[in-house]
Structure 1
Amino acid sequence: MRLFLAIAMLALPLGQLDDTVQREIQGLRRPVLERPMHTISNLGKPVVVFGVLLAIAIFDGAHGVLTARTALLALAPTNLVVETLKRAVNRTRPDGEHKRSNASFPSSHSANAFALAWVLARRWKRLAPLFWISASTVAISRLYLNRHYLSDVVVGALIGILSAWLVMRWMKGRRRRPRAAAAA
């Protein structure tokens, strides 16, 4: 019961913060930004993500195949957690849309963008700032387009990062085991 009360006490200020940020961002909307924000948001669509991963696998040799495989493995738990939470929480989107299968919390665009940023930033370290800026821009586009609240994109980003980190850690452990067994 205490845990429930603690969560409820945190949720009230978060809801106020969500509403304040949403109002401020919606006040910044301009016709000239609509098309670019939709384009940025569309970068998170599965067809784009899979296309990019296919290109990486084809054009980056063995490293590209491993990178694409790692990204796909990171996206699997990311989306499992996101879709489970969407159905459990069933939060109405800021624009008023209310469908359990497409609920607002958490943002799958943000989760996927940050999971990919984590994987790609480890593959191409010098380009890491570009990947993190890209993921952040996708998250901001979701706020701008009034599809998510701040807490939706922050939790989505955290889910993506944590999933990618766990998958990469798991894969690293798997690569070490056969070598250790062969040495014994």
Structure 2
Amino acid sequence: MNESNNHMTILIINSEPSGVEFVEPIIKILTDTGIKFEVIEYTNIPKNLDSYAGIIISGSPMGDDIVYKHLPYYQWIRDSFKPILGICHGHQLIGAIYGADLIRNKQSEEGEHVINIEEPDPFFSGYEGSVKVKQQHKNSISLPDEFKLLASSIRCRVQAMVHQLKPIYTVQFHAENNPEMILNFIEIVRQAVTE
């Protein structure tokens, strides 16, 4: 196990009302690489998150129109400077917190689709140009003012984005199916811990 892994714990927030479909791949990636983590249901997020080096917010089943219902559990994100990765539902949730419009049923995607990387970023380290990813969403978001666009697709413009001042990353696609991206985020967390 990498020595630096001992000094950081990742919080995985399970956004699924019942089930672990989108959390299990993240658990496997972190377990296989010796990263310490805890899994907490979205309704049980502790008020004090100081013990976590980074946070991953999972997806939720397609068709669950729960972004606005979940918003009260995540208002702390606005004041956080921790590295955060929001995946699918987590992407839409963070977007809504920062003022994005929720676009319903107009940019839906399911199955494998190609996204185009618009701007180099440590999150996409090892990738160039375009990459095939798994999609499973009906809704999408507009780009919030405080964020920079990192990736898009033909059907859905905001596939990946990062806050302009904080290490808050979000992806519309299911990055848990691209282990290298999760590990790139862990490296972003590690860099933040050592700064």
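Observations on the model:
- Once FRET efficiency 1/(1 + (r/R0)^6) of positions 97 and 153 (r between Cβ atoms, R0 = 25 Å, to 0.05) is computed for every structure in 1, 2, the highest value turns out to be that of 1.
- Of the structures 1, 2, the one that -5500 was derived from, the read-out being helix-only ellipticity at 222 nm (-39500 (n - 2.57) for each DSSP H run of 4 or more, over all residues; to 500): 2
- Comparison of 1, 2 by relative contact order in percent (Cα under 8 Å, 6 or more apart) - largest value held by: 1
- Structure (1, 2) behind the derived value 3.8 of distance in nm of label points 7 Å out along Cα→Cβ at positions 17 and 81: 2
- Comparison of 1, 2 - label where distance in nm of label points 7 Å out along Cα→Cβ at positions 49 and 145 is highest: 2
- Calculated for structures 1, 2, volume of the Cα convex hull per residue in Å³ is largest in 1.
Rule-based calculations on the coordinates, nothing more; no lab input. Computed from a predicted model, the values in this text were never measured in an experiment. Cβ atoms are built from the backbone, for glycine too; each structure is taken alone.
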